[in-house]
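Read through the structures below before going on.
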Structure I
Amino acid sequence: MKSQITNALSDFFFEYETPRQVLVRNRRVGVVCRLIQLGVLAYIIGWVFIYEKGYQSSDTAVSSVFSKMKGVGYTNVTGTERIWDVADYVFPPQGDSSFVVMTNYIITEGQKMGNCPELPGKHNCSSDADCEGGSFKRTGHGQMTGKCVNTTKTCEVLAWCPVEDDNNIPDPPLLMSAENYTLFIKNSVTFPLFEVTRSNLVEGIDNNYISKCLYDQEDSPLCPIFKLGDIVKMSGFNFETIAKVGGAIGIVIDWTCNLDFNVKHCKPMYNFHGLYGNPDEKDKARASVGYNFRFAKHYMEDKVQQRTLLKVFGIRIDIIVQSLARKFDIIPTLTAIGSGVGIFGVATVVCDLVLLYLLPKREFYKNMKFKYTDTQTQK
């Protein structure tokens, strides 16, 4: 018994078993096998290693964006001249990655709390019975008092009076000068896996360069200062059209870096996308065209609280950072090679199926490939 166990262990540790191979001389099967192997090899080299870069590990960045607008706007409405600076036309003013630049507006000055008639079309009436006191209308400006104003044939409301009339949007836009505003973008990214930190103010971009440069896709692709009119144009929009009722533009900062090369080659690329407000769209067929919001400036006059209400039409800019860094790593390299070697087995499986089930001499090949033994019943 002990001898049998010793022999079994010896056979297990000191013997090597190899599968039996049969060399088949068949041109069709040989060509099929080599074509499949060639296809697998092309897939491994072309797709896995060259296109997908399967020999590298990848990481996405943690990023931060700071923005700053510069420029002065001018308006002359009914003889009233006004200068608009950054504090007036950028919302919010903190330099976020998402902000709005005002390009058009409707202003309602001297509003104070009181009773006044609604605008025609908001809540028309012919008698007090049509105006239910204490109720609200979703598109109205305040709470109905229960009275019908005969001069306007609309319900009286408790609201900020006079109520805003936004039916007539200024055309051309009041702040067409916004086309010449400039936007400065400062962006930094960190790839934690590779411990690499980069900024869009790359090598060669200093204070002297920034003070003179303006972004151009061909001549100055790394300049971080952009003219608003150029941003709109590169997004596929017409400035006057989008400035009238507003819209949205996405600025994508693309960090696609191959860290197998010197880190100085890791540089950003800027892309511009029109999100909505495109003049090619059928604006008349769509609801809620453009981009707008309201804000009020409150003040006291003769101990009465008053406000100036502005309905702002503007260009919303969203700065989006997308990133992907790659670097050589032995683990994904070995994984890619191992999976590729395994795929080579597909050629053997396909050729075996052709030999054993499709060729006229399949029975002959079966006898050559497999060795059969008779099962004997032990008496």
Structure II
Amino acid sequence: MADNTVRYGIIGVGMMGREHFINLSHLRSEGVAVVAVADPHLPSQRLAQDLAKSFDWPIQVFSGHRELLDSGLCDVVIVSTPNMTHYKILMDIINHPKPHHVLVEKPLCTTVADCKEVVDAARKRPDILVQVGLEYRYMPPVAKLIEIVKGGTLGQVKMVAIREHRFPFLVKVDNWNRFNVNTGGTLVEKCCHFFDLMRLFAGANPVRVMASGAVDVNHKDELYDGKVPDIIDNAYVIVEFENGSRGMLDLCMFAEGSKNEQEISVVGDIGKGEAFVPESIVRVGSREAGRDGVQTIKAKDDRIKYDGLHHGSSYLEHTHFLAAVRAKGLQAPAVDLQDGLVSVAIGVAAQLSIERGRFITIEEVKGEF
């Protein structure tokens, strides 16, 4: 192994952990190697070992994250464990004597309080980079729409509407994702991605949130240790931002009959842009030119070597993170801990709004930014 090789460890090698493994294998020519994995689940360990053999990458396998950290083998760790474990694992990484840069899967943590503790702890470790896995920013049509918005083509953003109509939650190890106590709730677990995008498009922080949602179709006939899943499968969420912009999420997780899984609309005072995933189409038009002036753009990114589960966004996420690691403190992570914290805060506020039947202010769940 070359001296300049960046050595990765993956903590949690379930579905997403193995997806990260495959993405990193496509960065091998960039001086990347996966050298260790940690997971207490033996079937996941075996699947990771099979992957490693297929890539001709010798790895060490640990049952726990502390053993991986203590091994001193890794420069970077990927945290892709169940949501409710993120806080403890992140605190152990941040407080470990050896610095490890971290890419943590979304959501950062399941509660705002845990997120804030991680943020505060990380501030005391300037030798560690922490990036949050809000990789939807990198999907080619979404990235193109971000570029259009930031370029001023639409003017001052006033409204952001995101529709996700998709299939139900997948089965995960020990069915951990079937309960709010483990996931933080659907609007934290899944939708932190979309709240992150809303904030990015609006260019402002959220003020208050109103939501309506329920468990109407999915998982109602499932039983785990005598308990029926409580994760909602559909919701409408309205987010108001401090600059007057508004965002709206339309979530349905029993909508397999959809051409696009995500449809994103951003409307400014002079134009409108839309992005469609997985169709990978962007449409942009202006008030002045009207309907006849709408342009359709096929979005693609030739840098992507592996599409994977998220249309190449995880691959691009890794390239950005690797660049930040190699910059040795001169480049900040593209998606930082504050981004992770605010996306969780909006999701928590939305979950509370459904529970309490009223607007929830971000101050109620988060305090000062």
Structure III
Amino acid sequence: MADQQARTGENSRPTEIPAIRWEEPPEGPVLVLLDQTRLPAEEVELVCTDASALVEAVRSLAVRGAPLLGIAGAYGVALAAARGFDVDEAANALAGARPTAVNLALGVRRAREAHRAEFARSGEEGSAAAAALAAARRLHAEDAAASVRMAEHGLALLGELLPGGGHRILTHCNTGALVSGGEGTAFAVALAAHRAGELRRLWVDETRPLLQGARLTAYEAARSGMAYTLLTDNAAGSLFASGEVDAVLIGADRIAADGSVANKVGSYPLAVLARYHHVPFIVVAPVTTVDLRTPDGASIEVEQRPGFEVTEITTPQGAVAGAGGGIPVAPLGTQAYNPAFDVTPPELVTAIVTEEGAVSPVTAEALAELCARSRQVTIS
């Protein structure tokens, strides 16, 4: 079950946006989410008391972004355990809520394994639930730390590729504090450039059809005092042709073993434009987004979203709504092609930046070595 409540208090910096948090009121533990579907008009929180409510929040994009989905998945398992629900049933439902985002299944798996191991050791449901929650909290902290290191590595790479500063960065979708336990992935790099006085302009794709760039990235950029400009997705070509883009920075929902990158649909056309115009195309994502079990881009399952997201636009309160709750902009019965993601092949990616450093050129061997190094660091 999910309840809604309005947030109170003064606006805070993006690093303080509570995109997700665990609370333990007297009536029992809950997972609290900032409802991203309501931004930027209003800051409303969803209070999830069970895994089914969290699954719905994931599918509706109230909570989204690869790293944050991993954190949410782990907390969802902990919530099911703490409230006495079937943990395996909850874990399976959560892991399948959005198939392209590899971090979601990873977070679920980490919390479920912690729960199983502790229950096998102690036979106590309470201690097993506590173990699942501890695993979720560790993942949350790890992601925040990874965000800091990705920003550092990304800023250093920009300095190497674009000496002299004054960067004009184009980004797609939302990759900031709203998708992370910290300040984000690609957006965190742009934010680091801004703080260093090296960001001249952040170009923000609106990101059709759900406008995560217009609603969320612009929201975070404004709160950070960044110089930013919003553009329609199909204006990007004109921007490149005018020589106004120095680098493209995007996130990722899954990176295959060969370096193919699945990200919000519209990313692949930017990679093609960047290659033609000799502009670096940089992917910023934690190592957990690299899925060595997915051999190549063709093996990535691409989520297909409902057609009404394309044939309707989100309505203000009181407007006449269509089948999906929006204002129809296409004739009744129009079919829509609405993949949530597209896949960019590795040869179009200049570099992949992770918390363990950058990979360039992007090859299967380099990614495998990066993941092996990451495991060694984690173990030690």
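Read-outs throughout are calculated quantities, based only on the coordinates presented, and are distinct from any laboratory measurement. The model shown is predicted, which means the values in this text are computed figures rather than measured ones. Cβ atoms are built from the backbone, for glycine too; each structure is taken alone.
A value of 0.15 for FRET efficiency 1/(1 + (r/R0)^6) of positions 268 and 308 (r between Cβ atoms, R0 = 30 Å, to 0.05), calculated from one of I, II, III, originates in structure I. A value of 4.9 for distance in nm of label points 7 Å out along Cα→Cβ at positions 68 and 140, calculated from one of I, II, III, originates in structure I.
To which of I, II, III does the computed value -12000 (helix-only ellipticity at 222 nm (-39500 (n - 2.57) for each DSSP H run of 4 or more, over all residues; to 500)) belong? Label of the source structure: III. Tell me which structure, out of I, II, III, gives 3.7 once distance in nm of label points 7 Å out along Cα→Cβ at positions 52 and 172 is calculated. Traced to structure III.
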